[in-house]
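Dropping the structures in below, format is structure tokens.
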Structure I
Amino acid sequence: MSLKSLKTLAKQSHPVQMTVEVNERLPYYIHAPCVLTCEVAVQQERRYYVLHLKSSGELIINCQRCLQDFAYAYDHKSEVAICQSDEIANQMMSSMDCMVQSEDDLDLLEIVTDDLHLFSPEKHDDC
């Protein structure tokens with residue numbers, strides 16, 4: 001997955017769909033390769049961008065309780081304010097998740113990988 005321009009994504013009239021394959025920096029309990037379908041939309045505000053990201057796909061996870069592999073239907077939506085300074089991010093933090101980035105290019109692979117670390121389960125629901 002390559003870098004995407006925030007300005008270019010913000011000019012799109014509809015969400016952009018793409019396939020992302022994550023092979024590195026995965027949580028230790030998720031088997032690689034991890035292939036996700038992503039829908040990306042960027043909204044430009046006066047002092048920041050808002051990234052709307054929907055990621056879905058089947059994860060093969062090694063349950064950390066029983067140590068058996070299981071398939072998990074991952075489906076997650078993220079909304080993140082992308083700010084050019086800490087000052088703007090601090091103002092936004094009470095209303096949404098924020099990240100500070102000075103460049104126009106957005107590394108979607110890094111964001112998807114971070115979301116997998118934060119929002120994928122470590123064990124079966126019934127384990």
Structure II
Amino acid sequence: MTRVRGRGFTLIELLIALVVFALMGFAVTARVGDISTQTFSIERRTMAHWVAENHLARLRLERQITTELLPTGNDRERVFMGGREWRIDREVADTAHPWLRRVEIEVYEVSGNDEIGPLDHVTAFVGRY
């Protein structure tokens with residue numbers, strides 16, 4: 001009796017191929033998750049930087065209108081931008097020059113009762129004129 005050799009894969013070969021494809025699927029899924037997390041983090045930090053820059057631009061424009069020196073001390077305010085709520089912490093300090101102030105701005109994202117951050121920190125100088 002002659003044995004007919006069939007064409008195709010054996011069961012063990014199919015199982016090995018299935019394991020290889022499953023491992024590749026897990027690896028791809030993990031990378032996609034990492035990429036989406038990184039993208040969200042970059043978006044959040046970019047928005048926080050825009051919030052800080054907008055606040056700094058507003059401070060400089062106010063100085064052009066009033067020509068008064070920016071008062072020293074700490075200040076905190078909340079703003080909405082990009083469909084999110086942000087908290088801005090500002091610290092204004094004297095410098096060696098009498099018409100110049102050092103401004104430090106930190107931005108936090110507000111989510112419910114939680115505050116995430118600081119997501120951005122900007123240091124700048126604002127003059128009297």
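All of the numbers you see were taken from the coordinates with simple rules; none came from a lab. In this text, all values refer to a predicted model and were calculated from it rather than measured experimentally. Cβ atoms are built from the backbone, for glycine too; each structure is taken alone.
When relative contact order in percent (Cα under 8 Å, 6 or more apart) is computed for each of I, II, which one produces 21? Derived from II, not from the others. Ranked by distance in nm of label points 7 Å out along Cα→Cβ at positions 47 and 119, which of I, II sits at the highest value? Of structures I, II, the maximum of distance in nm of label points 7 Å out along Cα→Cβ at positions 47 and 119 occurs in I. With mean count of other Cβ atoms within 10 Å over residues 23-30 derived from the coordinates and found to be 10.0, which of I, II does the value describe? Answer by label: II.
Thinking of I, II, which structure, once helix-only ellipticity at 222 nm (-39500 (n - 2.57) for each DSSP H run of 4 or more, over all residues; to 500) is computed, gives back -5500? Considering all the candidates, the number was obtained from I. Taking Rg and Dmax of the Cα atoms in Å, for residues 31-78 alone from the coordinates of each of I, II, which one would give 16.8, 53? Considering all the candidates, the number was obtained from II. Each of I, II could give Cα extents along the principal axes in Å, but the derived value 107, 30, 20 comes from II. Set I, II, criterion distance in nm of label points 7 Å out along Cα→Cβ at positions 55 and 87: the highest-scoring structure is I.
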